[in-house]
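Following this line, the structures themselves.
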Structure P
Amino acid sequence: MGLGVAQKLIAAHLVSGDMKKTGEEIGLKIDQTLTQDATGTMAYLEFEAMKIPRVRTELSVAYIDHNTLQTGFENADDHRFIQSAARKYGLIFSRPGNGICHQVHLERFGIPGKTLIGSDSHTPTAGGLGMLAFGAGGLDVAVAMGGGTYYINMPKIVRIELTGSLPEWVSAKDVILEVLRRLSVKGGVGKIMEYCGEGVRTLSVPERATITNMGAELGATTSVFPSDDITRKFLRAQGRESAWREILADPDAEYDEYVTVDLSSLEPLAACPHSPDNVVAVKDAGNIVIDQVCVGSCTNSSLSDMLKVAGILKGRKIADGVSLTVTPGSRQVYSMLSRCGALSDIIDAGARVLECTCGPCIGMGQSPVSSGISLRTFNRNFKGRSGTTDAGVYLVSPETAAASAISGKLTDPRTLGKMPEIRLPDRFDVNDNLLIPPAPADEAASLETVKGPNIKEFPSSGPLPDSIDCTCVLKVGDNITTDHIMPAGAKILPYRSNIPYLSKFCFAVCDESFPERAKAAGGGIIVGGENYGQGSSREHAALVPLYLGIKAVAAKSFARIHAANLVNAGILPLVFDDPADCDRLAQGERIVIDGLREAVAGSDTLTAHAGEGASRRDVVFRLALTGRQREIILAGGLLNYTGSV
């Protein structure tokens, strides 16, 4: 039996485990890492705590792309610390304004066949280049920078066969929206999505990257395309053809699941509020008047995306009631738009051009009006993520976004007639002067990292106790995202390096009283439903509950990255053996677990006692932990465990 692309990449980097045993833990060697500034400060504090003098990866890059709105000293101090850590420990530092981490990494650093983990859930973007790329918590990234192995449970491999080619006005964004429509935000959990078939050859690397980027919204472990002549052409245009290698699936490769998408049958789609899988055809969405359109993000900010928008806007004017923002994904894209004249077409139509950062996608500016309707070419439309709690956010392609900005309502772009012809250059402009190399190794030992007053130490935990006697301090429903647990936005993101202050906002979207109640109770247990912790890789969604005294989280099921972050923080993830027990358990009920260490050390289940008096009952939980994770939990978290081995 032959191997698919994902299987070949896993086999080439396998350190431990058996890739033939789906669901069992495997360890992978990591070639590259990346961080962004909203998660990077913690990652470098954690790396510093390991007392390793220099990164041991082939390449590590620290990007500044999230917290670039300077309304106080906090963000600037974080950037200074990250730059000092990069210089000392051997990382390349990408300065503010150089671009969004995933776009820049695709352009300047991604190499087919290599492994990459990043402290951002959309790191699988690099799968569009034929990399095996994973989103991870900052502590996992810190361990990888130190030369440590990255662990996942061996995923199922899903072959997504692409046939045909995209019609006019239909784009890669519509491909991944169609996959989300079919499979849902839980459909990729425990799976790698591998794109195959003749349709793949009709897609450029940026288009492939749009699809792998939003694979994160499926809950997928990662997504990957082959590395072929299209990949080679992209790398040649970036002046990096020497990095190319061919990686194709064997003709007789076998997969765990099969999905077929006929590209020629697709039409413009939109994900309606408030979930990326709430997908409808734009023509069927109804007459929706809009207030705002935002083009950009790591999903749709490539040069080809920007040129499409410029071509549609050329000679036209945006509707009077619409605010349009356009965000190039990198300085390379921005510069090339300026030189070819497309930037003028965008500006002349009435758009506001923002700096090359994540910006509105993470609620860092451009919040819609109250009860407003915003169309965005982004990857997430969770309630409140835009910064306006009652806004309705729709996810659309750049073509749909531009057409709608002109008309003032959600518009099928096919109504505009013939699609403007877009031509990409054979060579892209390369100017890396906003990339700062690290200090030479012989100078690094004498350097110090620079920490401002907003940078606090990360919370620590002791070894797992033998019993827990506490209350259910919060009960939430299905598909709780890390945005629910630890919101983003311009008011909160500057405090990502200050866990005590950040804790004031924990679960604010669900229950503003939670932080004070948790502190008053001395901690407790959180109870959730299906797919708890989906969304961003931010480990703050585990570190802040740890600071508030949370001992365990019990849920019907967990998203992969968040479950790993809980373990790394020393918080016990518990899975209800009977989902009905979750429904019966009420907020405020007492929960007692005895014999905890013995159960974690060697049992697949543990029994808790819920309630008191006549309502006291047994609740059985499954311990979905690997042997290594059990040792981490017993030690009180990954840092404690790392220091003991």
Structure Q
Amino acid sequence: MGFRKILVANRGEIACRVMRTARTLGYRTVAVYSDADGNAPHVRLADEAVRIGPAPAVDSYRNSAALLAAARASGAQALHPGYGFLSENADFARACVEAGLVFIGPPADAISAMGDKAGAKQRMIAAGVPTAPGYLGEDQSDDRLVAEGGKLGFPLLVKAVAGGGGRGMRLARDAADLPEALAGARREALTAFGDATLMLERLIPQGRHIEIQIFADAHGNAVHLGERDCTTQRRRQKVIEEAPSPIVTPAMRETMGRDAVAAALAVGYRGAGTVEFIVDQDLRHYFLEMNTRLQVEHTVTEMVTGLDLVEWQLRVAAGEALPLRQDEIRFNGHAIEARLYAEDPYENFAPQTGPVLHFQPEAAARPGVRIDAGIAEGGAVTPFYDPMVAKVIAHGRDRKDAIRRLMAALEDAPLLGLPTNGRLLCDLLDHESFRNATMHTTLLDAWAVNGEPILRRPQATEVDWRLAAAMFVGGTGWRATSVAGFDLTLNCGDETRTLHIESMGDARRSEFARETPAHRQQAGSYDSQAKPCPIRVGSDGTATEVQLRSVNNGRLCYTIGDVTRQVIVHRDGATLHLARDAAVFVFAEVSPFPIVETTHDPRTARAAVAGTVARLEVAAGDIVVAGQTLAVIEAMKMEMRVTATAAGTVAAIRVLAGQQVAAGAILVELSIEETP
């Protein structure tokens, strides 16, 4: 079982996370990368790196032959799968062992036993562990599933038997939803896991998602490391996780922990695993599934136990016994993790891609705060992988401490360049439903449907507008003037405003005369030791004197009146990105020249984001109505419908199912009848 070099068969923050611990313990590390990740942080962190294929995961990170070839080429003796991709693929685990590698995870048979969600649930029933009512039968016909769904009642979850991480799962709120839920879950399950087998499970209304971290070794020892509360979710994807759960009592922890350990021992488990439960309003728990890998949210368990779970994985894989007995495990304080996603939560959580212009996690450094990131400033978020770009974790003496520290960290280390859910995370942490521990797994989705204020896009303040105007004329040398004053028209989101700029006189010209063209390429270009330069910005009949004092590492210090504050800014071409309180606003100067209208042409249906054409819903010659689905694009673990904006006839299909397309690519062309 001895090994000295570990290949990490993953990417992003989990690859970096594994490598940091491995190096601390004296192991050499090997990264693998696709064509999209050649300069990614995990590649730079490793001792060696091996290219494994094109950008799509199926051709690289899910290509078992390429991963095993990389292990042979590098001389690695062990392989850590991280999470996602092939981490819960029993065939891959078996192939690693057959290739002479130590698989840093559970035995293949244990992965198979728990990877079959229906089979795992049957094992739990036999063991006396409570489970939610459901259908686990072999008859997979739509007629049988619809009939069983009717017996179980609604709302109902359709789940891929081989699923995990929220993939291959659909919610049917009533009988009318079920056929589409079955089709969508099958399609996604086949793509993600190569297995379209489904099971049905009665949804526990207003349930809380509580999971137990377990560990087992090859010597018959098994322990649990307490629970994590992962109730704050959207579309069954976790958003915020914490330990301990604010609703779990010591008695519940003991009972759930005992059930989780029994589940692990029943399948001969070894290594790290997580047993997931749903808890109803009466605090009764029901087994959901077991994840046979390290979880994304393992960090909060590490914070409250003071243990390194990756270190435990490596020691168990090397044949050592568990470092602690159950009675030696201690819990301290409270920890909360927030997942930073590249998505626009104010546009139905649509995934986003683009360059990372500013991201400095070190700015949030303080005791009790940890940021695990898989991207870096100067990199880019691509459409090929999961939209999670970083995890921000905070530990405190109690839950209030952890919330306060986590909100401050999110505000101090925003990501600029593309939309993220950073501001929403802060708003969630501060929401009474979260603070009072009354969240449930579908509440965030219900808010999205009902248009709750928390999901309304933040608006730039009056100060933001005037500060942006001052930056355009005084902060980066974009606009020089010797006249007494002029009007500046800016756009931010859906709003356009004209502000009046009054002359700064000799002060402006002298303080910024030292700027060079190279300096002007980035915010923070002017001398931090220069005297504050006043700029008068007028709007709606009032004027404000703004003093731009300094910019250091994107952090702008400014004074308005008698108050000096800081915001984070970054120039990107003709735009200014400004972040305040974890919200990011993008300002651009409006051209004084006439602009050709670019309203949407109903004759072309385009991809809103880069991704894969999951399926086409129409064929050439079909007659369609406004709102009808024409195609479905899959990107970053989500499916997005492309619909017709007007009635017409399909003139041409420009793509094929399974094809990769860029954002804005034409998918379908329509012939629209001219109205008299």
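Among the shown structures P, Q, from which was the value 0.95 of FRET efficiency 1/(1 + (r/R0)^6) of positions 145 and 433 (r between Cβ atoms, R0 = 41 Å, to 0.05) calculated?
Details: P: 0.95; Q: 0.75.
Comparing all candidates, it corresponds to P.
On relative contact order in percent (Cα under 8 Å, 6 or more apart), which of the structures labelled P, Q is highest? Provide the component values of the computation, followed by the final result.
Working: P: 14; Q: 9.
Top value of relative contact order in percent (Cα under 8 Å, 6 or more apart) goes to structure P.
Tell me which structure, out of P, Q, gives 6.7 once distance in nm of label points 7 Å out along Cα→Cβ at positions 161 and 561 is calculated.
Value 6.7 for distance in nm of label points 7 Å out along Cα→Cβ at positions 161 and 561 corresponds to Q out of P, Q.
P, Q: which one has Rg and Dmax of the Cα atoms in Å, as calculated, at 27.0, 84? Could the numbers behind the result be given before it?
Values: P: 23.7, 76; Q: 27.0, 84.
Going through each structure in turn, the value belongs to Q.
Where a number appears in this text, it was derived from the coordinates with a stated rule and is not lab data. Given the structure is predicted, the values throughout are model-derived calculations rather than measurements. Cβ atoms are built from the backbone, for glycine too; each structure is taken alone.
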